[in-house]
Structure I
Amino acid sequence: MQTFYIIFSSLILLSVIIPYFKNSHWTIRVFDYPRLQKFTLLTLACILFIFIEKNNFTVMLFASLLVSAIYLLWVIIPYTVIGKKMIDEVKLRPDEKPLDIMVYNVLQYNEEYQKLVDLLKKRNPDIVFLLETNKKWMESIKEATDEYKYKIEVPLENTYGLLFYSKLPVKHQEINYLISDEIPSIVADIEYNKQTIRMYGLHPTPPVPQENEESTERDAEILLIGKKAKEYQKASIVFGDLNDVAWSRTTRLFLKTSKMLDPRRGRGMFSTFHANYWFLRWPLDHFFLSSQFRLVEMIREPHIGSDHYPISIKVVLRSDDISGEFELNQEEKIEVEEKIEEGVKKGNAN
């Protein structure tokens, strides 16, 4: 029992420490994701301490477990209802219609097209952003998407196709390949309540062996979009499957670089992946909002066939409120520029 406890506890502690190595290889970055799972295992290990023989080493091990559990709890709390909200929640004014947006990574090889059609008809969002979409998906959901006048369609067979549909006027649109000529992202300026909102939609590669062994290109694309959002200086939204969790260093650098706000904070994790395994689930699909927005509602939609849940948000425009913004220090500015430069260089080389 004692040997098992020592090995078990040591492995958990190692999993807590590993993410703090500034290495982009997937074997390091994969440990960014399961913060809640690691906290659960740390708690279990602390409980098991009751049943083992006590000596100097096991007591020190227990102390390390306890400190790590407290630290992870501190990391997790912002994504619970007792955390501080970055974005205030408001009630709609009379005759006010919120901006209603849905994001869904469909899983390209998933063939449950009708479930998405049914959800779109039921929810009727103003804007839909669909990821991992090929021509088969584009054709199979036309029954629902024909209702949308404005379209940006980039169907691809490499699991990085994008489909963007809007019922609101699109005044300007771009299809960009910021890091790789195989990975598109979009920019769409939509008209909402007589104002223009810029939307940045992206789906960078994840740091996994079958996709990309490093997070370098993912991090660069996220941070590059963050810089563009900051430079725009008007109402904007960054959304999509970022293949990164809300608490990672890259996401925190993105929030500081872009001055955008995370509606998850103070409300819950709204974990969207993996839809089929409750014990391996974390937030990969995101909405980040500029400081002009207030939240009306955020919903994780039902499981409709993919390994991701769809996620929806309703927001309205109000006066600018920068009180929730994070500040980027000089050291972090250098780190951001280095990450972007490295990612662009690697993307061009590939």
Structure II
Amino acid sequence: MKYTNKVSATAAGIKRRALLRGGALAAVASPALVGKALAAGEVTWRVQAHWPKASASFTDSLETMSAILAERTDGAFKLELLGEGEFAKGPDIFNLVSKGVVPMGTLAASYFEDQATVANFVYGMPGTFREAWEFSHALKNLGLEALLNEELAPKGVMLKPEKVLPVEMTASKKIESAADFQGLKIRSAGAMMDFLTAAGAAPQYIAGAELYQALSSGVVDGAHWGAAVGAKSMSLWEVCKYHYKPVLAQTTDSYLFNLKALEDLSDDLRSALMDTIETRFFLRTAEYQHEEALAIADGVANQNLEVLTLPDEVLEMLAQASGEILESEGQRSEMAGKAADIYRNLMADLGYV
């Protein structure tokens, strides 16, 4: 189905309230609007990514989106892309953007769970949704994204999910029992750390740029960096030959914007940016599922990868942990309670609970 979008003439002057609603998106920039942008002068934004430049998402997500935006504005809007650590690493990007040091960044919403009670729900709660479309529906149609942006507005930022992607674990050790899982050192982040801890593992956060070294030196025994695509692009399978299913969670990568910087853009450039981001979310989510299948096949054929299923006793512990985490996160605030209800209601409709 072709993505289309209609707005009224009054929607052209999108300001903070319209941006936060997220429902009214402007159409693709027309030649007349591009002409206005060029007349006003080119705009260049620095974008601090949480992805190392070696990551597939830096190229396939961020660089692709930047190229599309430049093309549709005839070069009037350019993005200067910074790999992880050039200004800041993942957990520091929220403050960097909220203070206006850079107008835009990429991150996982779990990195700022201390700033917003709905953040982990938008990142993705472990052990809940099983398919990408389910989480996309919850974000865009059932209101998760809007809830988070209502909470973030007083902090001067707005989040837009970049894609939905699966989370699967890669490890250097074979896991054949609950005992093998006990104390396993796994690179993780956000609510996923609580999830893995509850099942007996010993998760810890490690920045993406440091992950390969941490795995190769034995600082950690395994990691999740997305699933197969992330593991392959970060060369994790060179040191971790066991890739585990099923999906631990459907999660998101996201863009974070400084609201003042958005408001300072001309109407046409702001419209082009928001429309590009929104359209790419659906395209990239679907593309990523295809890439997952190709990555797994390549790992098995060319890298001696073994694709295994976590033992039933580990899956049972993870399932119990999932319900406990959803309940705990939902109690953090009234907004978090609404987010938890979105999860529960959709999961009930799908027959998962």
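Here helix-only ellipticity at 222 nm (-39500 (n - 2.57) for each DSSP H run of 4 or more, over all residues; to 500) has been calculated and equals -13500, so which of I, II was it run on? Value -13500 for helix-only ellipticity at 222 nm (-39500 (n - 2.57) for each DSSP H run of 4 or more, over all residues; to 500) corresponds to II out of I, II. Each of I, II could give Rg/Rh (Cα atoms, Kirkwood Rh), but the derived value 0.97 comes from II.
When distance in nm of label points 7 Å out along Cα→Cβ at positions 80 and 312 is computed across structures I, II, the figure 5.8 traces back to II.
24 is what came out when relative contact order in percent (Cα under 8 Å, 6 or more apart) was calculated for one structure; which of I, II is it? Derived from the structure labelled II. Suppose you compute distance in nm of label points 7 Å out along Cα→Cβ at positions 144 and 336 for every structure in I, II: which one lands on 1.6? Of the structures listed, the value fits II.
A short reminder: the numbers here are calculations on the coordinates, not readings from a lab. Here the structure is a predicted model, which is why all the values come from computation and not from measurement. Cβ atoms are built from the backbone, for glycine too; each structure is taken alone.
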